[in-house]
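Some structures are shown below for you to check.
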Structure P
Amino acid sequence: MSEKKIERVLPQSRSTFKAFRQITTRWEDNDVYGHINNAVYYSYVDTAVNAHLIAQGALDIHAGKTIGLVIENHCNFFAPLAFPQAIEAGIRVSKIGTSSVRYEVGLFAEGEDLCAALAHFIHVYVNAHDRRPVTSLPHELQNVLEKLR
C-alpha cells in the first residue's frame, strides 16, 4: 500500500483577500495551552463571513427567504493567536456554484502580513422554509460574492 503525499498549505498574504472584518477575542477562547482553541477558529470564520454578508445587505438572518448552511469546513494553522488580541479576518470567494459558495478566510494577527490560520467553508444556500437548495443564488448575494472573488 503506497502512502498518499499530503500537499503542504502555506500561509497567505493579506493582499490576496478582498474584504476584512475585525474579530475580538474573548477570555473563554483560550485553552489551557494559552492560545485560541482550534475549534474556536471555525466560529471566527462563520462570524466574519456572515457579518460581511449582513453588512452588505446580502443576508437577512431573520426575514430572508434564503439561508446558507455549512456543508464543509477546514482549517490550517500556522501561528498561534491568543486573548487578548485583535484579529483581522480576510475574506475571499474561490468558487460560486448554482446554490453553493466556497469562502476562504485568512485569520491575521493585527497588522501581520501572513495569516496565522487559513480556513475555508462551503455554504449551500437553501430556501429558509423547506431547506431545499435554491435553483439560483439571490441577485443581492451574487453581487456581493462577485466582489469577493
Structure Q
Amino acid sequence: MEQKRILGARKRIALVAHDNKKKELMDWAVYNKTALSRHELLGTGTTGRLIEESLDRSVKKLLSGPLGGDQQIGALIAEGQVDVLIFFWDPMEAQPHDPDIKALLRLAVTWNIPFACDRATADFLLTSPLMHEAYCCTIPDYSNYIKREMR
C-alpha cells in the first residue's frame, strides 16, 4: 500500500560536495542565501562547516563523507528526516567511498525525495514553487519486496 509523507514548507536540506565541487557548492549557496534561509540545512563534514561559514548561519554537521557522513545522511533519508538532497559530486574523479555515494543516491530515489547533483538542477529545484510550500510525497510500496526478502 502506498504511503504518503508531508515535506513541510520548511525543508530539511542535506548539502554534500566532493572536494573538487566544494567551491561550486559554496558559490551556489551564497547566491541562494535568501532562499536557503527559509530551510533547515545539514551537511557532511567539511562541506557543512564551509556552508555554515559562507552563509553565517547554523548548519547541522555530520561526519565527513568518507568517514560515514554519506551513510548518516542516507539513514536520515530513510527515517524521513531529510526532505531534499543537494549533492555536487565530481564525475571526473573516482572516490574511495563510491559505494557509499551510490547507496546515498539510491536511497534518495527509494524514498522519493527531490535531489540535485549539479548546479543547474539545484537551481531548478530551489526555484520551484513546491520548494517553499508543503508537499505530499508518495513513498513507493515496497511491501512485495519486503515479503520476498523475508522468505
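Data for the structure
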{"item": "When Kirkwood radius over Cα pairs in Å is computed for each of P, Q, the largest belongs to", "result": "P"}
{"item": "Read-out helix-only ellipticity at 222 nm (-39500 (n - 2.57) for each DSSP H run of 4 or more, over all residues; to 500), computed value -12500, structure in P, Q", "result": "Q"}
{"item": "Which of P, Q leads on distance in nm of label points 7 Å out along Cα→Cβ at positions 26 and 138, largest value", "result": "Q"}
{"item": "Which entry (P, Q) yields the derived value 12.4 for mean count of other Cβ atoms within 10 Å over residues 2-9", "result": "Q"}
{"item": "Origin of the value -0.46, -0.88, where log10 I(q)/I(0) by the Debye sum over Cα atoms at q = 0.16, 0.26 Å⁻¹, for residues 18-57 alone was derived from one of P, Q", "result": "P"}
{"item": "With mean count of other Cβ atoms within 10 Å over residues 10-17 derived as 23.6, matching label from P, Q", "result": "Q"}
{"item": "Ranking P, Q by distance in nm of label points 7 Å out along Cα→Cβ at positions 98 and 122, the structure that comes out highest", "result": "Q"}
{"item": "Top of P, Q by relative contact order in percent (Cα under 8 Å, 6 or more apart), largest first", "result": "Q"}
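Each value in this text was obtained by applying a stated rule to the coordinates, not by laboratory testing. These figures come from a predicted structure and were not determined experimentally. Cβ atoms are built from the backbone, for glycine too; each structure is taken alone.
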